[in-house]
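Values in this text are rule-based calculations from the coordinates and carry no lab data. Because the structure is a prediction, the values reported are computed rather than measured. Cβ atoms are built from the backbone, for glycine too; each structure is taken alone.
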Structure P
Amino acid sequence: MGKTKAHSSRYKLKDGKFAKSVTTVINSNLGWNKNVLIGWARKQALMGNDPTLVLNEAASIGTLTHYLVECEIKKETPDTDDYTKSQIEKATNGYNGFLDWQKAYKPKYIGIELRLLDEKNGIGGTADMFAELDGALCIGDLKTSKFLYDEHLIQLGCYAHMYESIQPKAKVKSGFVLRVDKENGSFTHHHISRKQLDWGWGVFQCLMELEDLKKKK
């Protein structure tokens with residue numbers, strides 16, 4: 001999977017209409033980290049860097065890291081022809097962090113890159129992974145960014161709700177954000193409680209209301 005073979009971000013409902021993307025709803029209605037991003041962009045500009053190019057490079061490394069992890073879990077051979085040597089090296093560092101996490105936590109994978117569709121709410125999204133840790137069902141998100149933001153909790157909370165609506169007998173006990181370092185290959189496992197997942201779903205519902213209100217102005 002190269003840059004031109006990314007997963008589709010469009011989700012079609014049974015009535016033929018396209019569902020709203022979970023990430024799009026979050027990104028277009030929540031500005032809690034706006035000042036952080038503005039400060040980061042200003043810092044990059046002062047350093048002589050183009051913030052857009054820096055973000056695009058980071059996104060490519062993140063996409064490749066996810067792909068390497070997906071291939072590892074599915075026991076497939078990755079195709080990295082679309083990526084530069086530097087991107088491959090950094091993504092491999094992140095991948096090695098994942099391997100160390102996998103060895104330490106011994107997950108039993110239930111679903112990888114799982115496309116979810118909520119017909120009732122008209123939303124769709126793709127969860128990085130569902131896995132059992134110590135026998136408990138958890139939703140996981142893989143990140144190559146340096147920080148954990150509230151948006152991550154909202155996204156995971158929404159996906160947990162969507163999964164349970166599709167699988168009524170399933171109960172997601174908790175979540176986690178697995179941050180892998182693309183520079184040194186280390187990993188950090190951030191535990192997300194069920195209470196935090198429910199909080200995230202509550203926030204997302206508010207964002208959906210805001211999304212609808214914008215159309216009625």
Structure Q
Amino acid sequence: MSTEFTIYTNCDTQDEELNTSGVDWVEVDTDNDYLIFSEGSVTVADGEAIPSAQSLNQAGIVISDSEQTVSKYFLADISQAVIKEIHNAGDQNKRYVFAFSFDGATASEPVLEVWDNSSLNTYADYSLGASDATSSWVRGVVTTLGLPGASWIGSKLAGSTDGHYLELNNGSGALTVADVLYCNLKVVVPASFANAGAEAPVFCVKYATN
């Protein structure tokens with residue numbers, strides 16, 4: 001039987017590992033749920049109804065003449081019809097934020113990639129660097145073995161070129177047993193960005209099975 005995995009987001013303020021009693025880890029429905037990156041507002045807030053496009057626009061980051069890191073990260077939990085804040089995501093020294101739980105061994109190291117479509121063949125979105133992975137706004141850091149550090153830099157994520165995806169097992173290779181891998185993510189908007197648009201990058205995990 002092929003190894004399968006489940007994604008979870010930590011929607012608690014406690015920085016504790018998956019399955020810790022009393023910590024609100026939420027399973028992600030990869031067919032329906034999605035992430036929201038925002039500055040937040042009265043309507044774009046923890047426990048509020050799924051926001052409209054207008055509400056999301058009103059709660060968006062305001063472009064300035066300096067680089068800015070998005071401050072609020074949410075999971076749109078479609079089954080519950082609410083958004084849940086991922087409190088420890090972003091530019092924070094937090095370890096247990098996004099979890100990838102594998103039920104068995106793998107034949108290759110699981111990697112996290114970001115694309116602009118479900119075919120996983122282009123990353124032309126502005127937020128992914130407009131086909132230049134070195135200019136992607138999405139940054140990630142593997143936290144499987146420990147904390148990322150204060151004001152962590154991480155890797156700019158876009159496509160599958162070297163250095164622009166995350167090796168979720170910290171570069172240690174394939175999983176030999178069932179395990180849980182972790183990462184943190186943040187979005188950094190460049191200074192004085194001139195273009196506008198609605199974008200929905202696709203996050204995917206790739207690995208081979210025996």
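Assuming -0.26, -0.33, -0.61, -1.45 is log10 I(q)/I(0) by the Debye sum over Cα atoms at q = 0.08, 0.09, 0.12, 0.18 Å⁻¹ as calculated from a single structure, say which of P, Q it is.
Working: P: -0.30, -0.38, -0.70, -1.49; Q: -0.26, -0.33, -0.61, -1.45.
Computed on structure Q.
Match the computed value 1.2 of distance in nm of label points 7 Å out along Cα→Cβ at positions 143 and 159 to one of the structures P, Q, and report its label. Show your work: numbers first, answer last.
Numbers: P: 1.2; Q: 2.9.
Traced to structure P.
Using relative contact order in percent (Cα under 8 Å, 6 or more apart), single out the structure from P, Q with the greatest value.
Q
Rg/Rh (Cα atoms, Kirkwood Rh), for residues 79-126 alone was computed and gave 1.16; which structure, P, Q, did it come from?
Working: P: 1.16; Q: 1.03.
Computed on structure P.
Of the structures labelled P, Q, which one yields -16000 when helix-only ellipticity at 222 nm (-39500 (n - 2.57) for each DSSP H run of 4 or more, over all residues; to 500) is computed from its coordinates?
On the way: P: -16000; Q: -500.
Label of the originating structure: P.
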